[in-house]
Structure formats: structure tokens, C-alpha cells
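Right after this note come the structures.
Derivation of every value follows stated rules applied to the coordinates shown; laboratory data play no part. Every value quoted in this text rests on a predicted model; they were computed, and no experiment measured them. Cβ atoms are built from the backbone, for glycine too; each structure is taken alone.
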Structure 1
Amino acid sequence: MERIETTILRNLIFDEEYSRKVIPFIEPDYFENKTEKIIFQESTQFIVKYDAAITVEALNIEIENRTDLTETEIKEAREVTKTFDDAPIDKQWLLDSTEKWCRDRAIYLALMESISLADGQDDKKGRDAIPSILSDALAVSFDNHIGHDYLEDYEERYESYHRKESRIKFDLELFNKITKGGLPNKTLNIALAGTGVGKSLFMCHHASSVLLEGKNVLYITLEMAEEKIAERIDANLLNVNIQDITDLPKPMFESKVNNISKKTQGTLIIKEYPTASAHSGHFKGLINELALKKSFRPDIIFIDYLNICASSRYSKTANVNSYSYIKAIAEELRGLAVETNVPIVSATQTTRSGFGSSDVDLTDTSESFGLPATADLMFALISTEDLESLGQIMVKQLKNRYNDPTIYKRFVVGVDRAKMRLYDCEQKAQDDILDNKKDEEYNEEEKKLPKKSFAEFKF
């Protein structure tokens, strides 16, 4: 029986359509046999260079012209190519078998690399890279979609314009307006705020409201303990001041939780990781484990918060600047959102110049200006003494891929910090923003002025 490796190599020569589909997914290291690896390398290099499949004759010539091969290796390669013929084969079976072989080889090589990392044999990567390596191997698959033909695929495009997109709604009117009805799947959404302004409060409130909508929520915390996040959500959902929760008698507490359970079909999972210890690979592993052990698949993921995540690309000891590191984390989290087909909500700190400012801007993003470039939605949460006295937080749109960011570019929401809740304000509160001429700060002339805070950036 012909080995699958031989079948693949033979069809790379005789089936140009097949070769163009599979070559992007095959790595030379997938071939254990050196001779087969040589044949694959020469075949792919020929296609890249001449935009055509190689012939057996051309393959033998290219191999003989290599100066890094011994006579024995050249002879062995010629013996293999002698067996190649244009025998008919089922195309779909061939594609399926090639995909399975690629995945099996990727998993095997990932396991070998993981063992090496576990033994400390790699100077560039640490053990924390193992989950990502294994996850990437398990995700190996052929993508048969070759792109959207603008002129021919107009019907599909027209249907997409009129198809109602699945979104995770807010319980806050203006957040729904600026997002056109909520957060779409496969997106990264970032709240920017200073310490104590309300990053975690916002995420806990939104997680609570999504749970009541009957959705499954995964809340990952790298700053506070699981119990502290749960306490904030208790205050929100049970309508109890957070400092009074410990005073509730157990029967009353149990009754309130049971009432919440009756109101929703959703589930909320809170998972704690040590600060700066977990990255997207760990989160993917958690999601797979929850699916296996609890049949739980999240509809939305909260990560509290982005700046204290780790990166799967860089080890903790890697010599990399904060710009590249934070940008990498943002890109990895957005990749996770795409892979899991859910929206991800996270947060980031302001710079020193942005802390306590009444007008936070993109330039006030802590550590990395690359983060706003990756996010789909980014907004600032702003608190001042005047706003606190009114029980309000100002929201300022910084970036919005869902809607025109100049529409409701600045608005206020009510905040009840004792109960960890946000709520809609009366229209007069929104009108007061305009009355105070806050919008005049966003004129074109101001955009041309240099921001002093750029001086603090680390590129």
C-alpha cells in the first residue's frame, strides 16, 4: 500500500489544482523521511517561482543540481520519483486525507516541542508557550474559502446586508445606539479608564446584564479574586449594597440567588488567573475544558484586564518594548474572539497624563498606541469630582467600527458604586454636556495640535 506521504507528493506533481490548495498548509518538517522532504521542497519552490506544477523530469534535474546532497540522497530521490504516475484518485478523499495527515503531524511535532520546553531545552521559549503551541496544532485545517468575488457574489453580499447580525445587547440605551444594537461576534471591545474609575464595575455590570438576557458569560479575572468579582456581581444582581452582602442571612441570600437563577437560562463562569501569568492559549484551553466538562460555551468573554495578561508570542523574560508586547496581547485576544466567534470585552489603563483628566483621548492609552489600532470599539470612562457628585460617569467614544463615532461621541451614564450598577440618565443630563460645550473640544483645529502625552509613549 502506498504511503500517504507518497500519495501527497505524487499529486503535487500531477494535480495542479490540488497542489495550490494544500501547499499553504503543509510544512516541510511534516515529512519524516529526508528524501520526501527534499521532493516537497523542490516541488513547492518550483510552483512559487514558475507559477506551474513541476514535472517529474524537472524535479529530477532540480534535485541533481543541488550541491548540498550526497550521491546516495540524489539516487534515493530518483527512486521515489520513478514510482510517480498519474493514477486517478477521488479528489475529496485526497483533500480530507491530506488535511488529517497535516493535523496529525502538527500535533506530533507540537508534543515533541512541548516536551523539549518542559525540560527547559529552549532558550527562546518558556513553558508558558506550551498551551499555545498545542492549541495551534489542534487548529490545523484547510480553509477552502478563496475569497469574495465582487462582481459574481453580489447576491450573497446583498443578503448579508439584510441579514440580522447576532449581537450581545447592553442594558444601557446609548451603548446600544453607538454599537447599532450591541456587540457583534468576533470583536475586541476596550474600556479605557484610570484606576478606580470603573473598568471592573463596567465589566461586572455588563456581565450581569448579559446573564439576565439568558446568555452564557465567561469572566476571566487577572486582578481580583474570583470571590471579589462574584461579590460585585452579587451586589448588582441582588440589588444589595456591596458592604451589606455579608450581613444577609443565608436563607435570604440563597433565596435571592435562586430568584436570579429562575430568571435566566444563562450561566456565568468566573475564572481567576495570577496577574501576568495567562495568555490567549490558556484562555483557549479553558474554553475547551469548559465545553468538555460542563457543556458550557460562552456567548461573550470578559477579560479583566488586558494590560496584565501575558502574551503567547513573547516570554516574560523576552527583551521586547511595551508597545510590541501590549499590541501582541491585543492581537491575540482579538484572534481569540474570531476563533471562538464571540465578542471579547476588556479594559486598559490610562497613562499618567490621562489619569484624572476630564478629557481622555487615544493618546492617553497606557503603554501601547497599538492597542487602539487593534480594537473594534474603544471608549473612555471619565470621572471627575463634579460627575461623582451627580452620580455619573462620562463615556467618550475613541474608536468605533460599528457606527459613526461622532454620533453620541460623548454621553453620561448613571453609576451606583455601592450596588455596582450603571443606569441610563435622563435626557437633560445628556443635554447638559452640550450646554457645557463639551463637544466644542472636538473641532478640526484641535486635531492638528500635537499632544504632549505622545512624549510618554514607548515605541
Structure 2
Amino acid sequence: MHIHILGICGTFMGGIAVLAKAAGHKVTGSDTNVYPPMSTQLEAQGIELIEGFDPTQTKLNPDIYVVGNVVSRGNPLMEAILNLGLPYISGPQWLAENVLQGKWVLAVAGTHGKTTTSSMLAWILEYAGLAPGFLIGGVPENFSVSARLPQVPVQDSKSVSPFFVIEADEYDTAFFDKRSKFVHYRPRTAVLNNLEFDHADIFEDLAVIEKQFHHLVRTVPQLGLIVANGKEQSLQRVIEKGCWTPVEKFGTDDDWQAANPQGTGAFDVLFKGQLQGHVAWDLLGEHNRMNALASIAAARHAGVAIETSIAALTEFKNVKRRMETKGEVNKITVYDDFAHHPTAIETTVAGLRAKVGGNRILAVLEPRSNTMKLGVMKDALPASLKEADVVFCYGANLGWDAAEALKPIANKAKSYDDLGAMVRAIAAIAQPNDHILVMSNGGFGGVHQKILDALKLSV
């Protein structure tokens, strides 16, 4: 089969491209901007990429067009597909029908932590010899790829693994299908990490998102398992709407707990009040402890012993762009993190604070997610940055005044519309033993390297 993917350079659709190619299909695709690293990964797989959405791409005559959620009405290629009556399908539905059917799907949903938790879960299953397939919105460093088909398990060399781990977000599937992505996945094991207001461009309030999560809950079978964050009232409300599946909670006294956290990141794992083992790793923050508990619980449902999961996590290498060290100059360390929502910003900064103690944290922020651009969460920004010593905010093309939003912390925060000026200001103030934490869900104009280069010049 020849599939042509619209919006192929997005993480999710790029993952679908890799899976389709591995399954033996001919894959081509197009996107507005074709650029590394996704373009490099795809071209290495032998996938032809086309810049733009010209209607002439219909001459490729694929068997089906797979449409990503970046595509909207008015897209010239999509309009041509509709006018000509050509076959098309959303990315999640194609995945469900061609890859997930018949699999034991382990889906990780939530506002934050999806990528990290699904990476942990996939690694635990891999460590246990179960060779899962996966599609993750980032690159787990234990695998070096964001997606793969199920492989041959150690336990049975003549079979293919039934397990597939997927990062399941509630975002809409495509312009023509406003159901959330995750309703297509039909998981047997569902992780509900947390639930806050996000994706404000398509959801008007938290209640609407809770309804979307309940749509997912409704698809989990009675013999399945829902692993839910017990601290989240929003998730409790979701479950109270109706639940037909056993629920295990983490973060409370009910089921799974993280106890005795260490400054190094290590902690004890408790299940129903009983000590299960000790996770010795260097991942920081309560959010990562919660991610770990969720992955241990989900893996246990798939048959992995708790002690095996704990051993696996001691070898977990995290995900690119999650507190990733980009470099060090003159004892000044620069980190890259994907945090782009006030809650994620707060937990990320707090995690770094626990690591560096009294050393200065210089937070560098680009509020570029759709929710942030709409200004819905701008009032929560100052509080989320309370653990930072100095804050630099890149406020170009926001649509709201970043300096005004940061007034409550004006003593330590400054907004910039010029990236170069901001980099120079960072380099001018940075001192040995400082930690520069860059947070954005985009490329941020390559600011990480720009900061490192500026620091070298200032030495």
C-alpha cells in the first residue's frame, strides 16, 4: 500500500510514517516546513518528503491519504482531495486499524508527563524482554527512536510481542474529525497522569476536557486497568462519571506511593503500604516520581513484576528535551526542557532547585504553546517561576504583554522581543555555578547554542 501523509514532520505523524514504512508500506509525505531532526529521521527510513501542500501531490496517486491535525480547511492539497473524492483517513484512525488492532495497548494520557511516562513504560517492558511496539511524542534515550512496531519477545522467539505503548493526547485528530485522538486507541491499560486546562484553542474549559477523558475511560474493558493520579480532583470527577474498569491510584495512600525521596532523585516504592523496592536514579522532582509509579503500575498489569520495573527504572535514561544538559561553559550549565505550561514549568524549576540547592537558576522561557499564546494561563506564570532567581521571557508575537504578566515578579523577571538582546543579557549576568534552564515546546530559535556561544565569548 502507498500512503501519503499530510503533516508528516509532526512527532505523531512522523511516528506513523516510521511504523508504516516498517510494516512494508510505501510512504511519502508533505509538510509546511521540512527540516531536521524529523526530516533526517524520515529520510533515513527511505521516506520521500515534499515541502508544502501543492494540489499536484494528488498525482502521486497513493492508496490513501493520512491526514494530521495540522491540516485545516483551505489547505490546497486537502481541498483537492475532497473535491476529487479521494480516500483519506485521520492519523489515529489509520494507526488503530493498521497497527493497534489485536494488540494489548497501554495508553498514557494526561496534560503533563505523557512522553516521559510512556517512555518509562516502554523501557520497563523492553527490560523485561517483552519487546513492545511504541509511538511516543519524543525520543526516549533508551531506544533512540520515537516509534517502532512490536518486536520478538525473549520469552517466545517464534512470536511477536502483543504489547504497544502509546502516548495518548486528547487533541483533535484532524480538521474533519473533532474526536480526541485517544478514543481510537482502545487501550487495555490506561494511565491517567493528570488533567488540567490546556489546548485552549479547541477546548473552552476544563469540563470539556474532562468529558474527552471520560470518552477514553468508556473504551477500557472490564478486564483492563485504569492507573490514575489520586491527587487530581479532575480525574476523580472523570471516573465518577462512570467507570467499568478496575482503578489503581498513585500518589495517595490507596495503592501506589513514593516515599523517602532523596536529593539525588532516588525514592522508595510502596504498594498498599508495603515497601516494594528502591528506585536509584537521578531524575528530579515529584512529577518524575509520579511518572515512575504510573509506569510501574501499568507494567504490573502487563505481567511485569514490581522488582523488575524498579530495576529497569534504575537504567532509564530519560527523554530528549527533558532536563537535557546542552552544555557547560565556565561552570555554567545550560539545560533544555519541554515545559510549556505553568504547572510543568513549576515542577521543572522545583526539580532543578532540589538538585542545585542554593546555586542560582536563570529561567529562560518562551510561552509559545497555543494555550499560552491565547493568554489563558498567563496569570499563573509568575507563581510557576517562584523558585527561579532570574527570569528571561521571550515575548515576541505573543498577542499579550509578557512584561505586564510578569509584574508580580518584576524584581527578577524581564521580557524581551529581540532574541539576540535576550541572549546577550543572559551572558552578561551569568556567573560560575549558575544553571540556565531553557523552557519551550519549540526550537526557540536555537537559543540554547546561542547562549553557550555567548558564554564562551564572555569568558
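Quick look at the values:
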read-out: If Cα Rg over 2.2 N^0.38 Å, for residues 189-324 alone is computed and equals 1.10, the structure in 1, 2; value: 2
read-out: Top of 1, 2 by mean count of other Cβ atoms within 10 Å over residues 45-52, largest first; value: 2
read-out: Structure responsible for -9000, with helix-only ellipticity at 222 nm (-39500 (n - 2.57) for each DSSP H run of 4 or more, over all residues; to 500) calculated and labels 1, 2 on offer; value: 2
read-out: Highest-scoring label, criterion being Rg/Rh (Cα atoms, Kirkwood Rh), among 1, 2; value: 1
read-out: For 11 (relative contact order in percent (Cα under 8 Å, 6 or more apart), calculated) the corresponding structure among 1, 2; value: 2
